[in-house]
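Asks: The next part holds the structures, each set out as structure tokens.
What follows draws every value from the coordinates through simple rules; no lab data is involved. Keep in mind the model is a prediction, meaning the values are calculated, not measured. Cβ atoms are built from the backbone, for glycine too; each structure is taken alone.
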Structure I
Amino acid sequence: MSNLIIQLLIIGFVAGIAGGLFGIGGGAIMVPAMVLLLGMDQKFATGTSLAAQILPIGILGAAVYYRNGNLNLKHALLIALGLVIGNLFGALFANQAFVSSELMKKLYGIFLLAIGLRYLLVR
């Protein structure tokens, strides 16, 4: 399995975990990960993220990105596979007795801060 395939599966998996933990859209993780870790163009990453979430929310937006050449369908499908599995693990973790609402708030705050700082401070 190629390194890129593994990276795309991991991005989908992490996005799925965060979706299960925080109920956030995968694009909050997938787009920054594809831009900052894989070096993808912002529009290309956005189109690919939409395609990964295509059923049901992204189909019209993904079609526009696809028509304009800003979407890699293979990448989107690999991320979607990771999303399905990761979302399950995130939800299972979030619903453990030892995971309180306060812990969830702190984890979510740290996540948002880390992403924001990465976008602000790294080229």
Structure II
Amino acid sequence: MPVIDYAALPEFPMRAGITGKWIAGHEHGSTSVSVLHNTVEPGVAVPRHFHEYEEVVLVEAGKVWVDLDKVRVTATPGQCVVIPPHTPHAWGAVGPEAVRVVFIWPVLDPFAAGKSTYLEGSPPAVS
């Protein structure tokens, strides 16, 4: 079982104001799950989209809003939001500080063609 020093992994730009780093995925030996860490600048948001699978959002720092099929919830450090499959959602940073969040999906390559549908905007860069 490999140990991933994800604190030492380099971040890559995903979209304006959001950087990411893969904690678990096929490049780290995972066979069925993907885990992504994001740092999000204040006021930045991700457009409405949905996935074919469940998504779990863990808040490490800051505060995020998540619109789940037009119902807005907020989450703070130590809280998570579970997004059901096929549920349109958007999310973003709240307040004056950067946000750190971790996303967990029960699939490899969660942004691959056919796995996510963007209702607004476009998919992120996922180097």
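Asks: Can you say which of I, II returns 0 when helix-only ellipticity at 222 nm (-39500 (n - 2.57) for each DSSP H run of 4 or more, over all residues; to 500) is computed?
Replies: Label of the originating structure: II.
Asks: Who wins on distance in nm of label points 7 Å out along Cα→Cβ at positions 49 and 113 among I, II, i.e. which is largest?
Replies: When distance in nm of label points 7 Å out along Cα→Cβ at positions 49 and 113 is calculated for I, II, structure I comes out on top.
Asks: On relative contact order in percent (Cα under 8 Å, 6 or more apart), which of the structures labelled I, II is highest?
Replies: I
Asks: For which of I, II does mean count of other Cβ atoms within 10 Å over residues 33-40, calculated from the coordinates, equal 17.2? Show your work: numbers first, answer last.
Replies: Working: I: 17.2; II: 20.5.
Source structure: I.
Asks: Of the structures labelled I, II, one was used to calculate distance in nm of label points 7 Å out along Cα→Cβ at positions 41 and 65, giving 1.3. Name it.
Replies: So the calculation was done on I.
Asks: Quick check for you: by Kirkwood radius over Cα pairs in Å, for residues 57-104 alone, which of I, II is greatest?
Replies: On the way: I: 13.2; II: 10.8.
Biggest value here belongs to I.
Asks: Sticking with this structure for a sec: Where is Cα Rg over 2.2 N^0.38 Å largest, in which of I, II?
Replies: Comparing I, II by Cα Rg over 2.2 N^0.38 Å, the maximum is at I.
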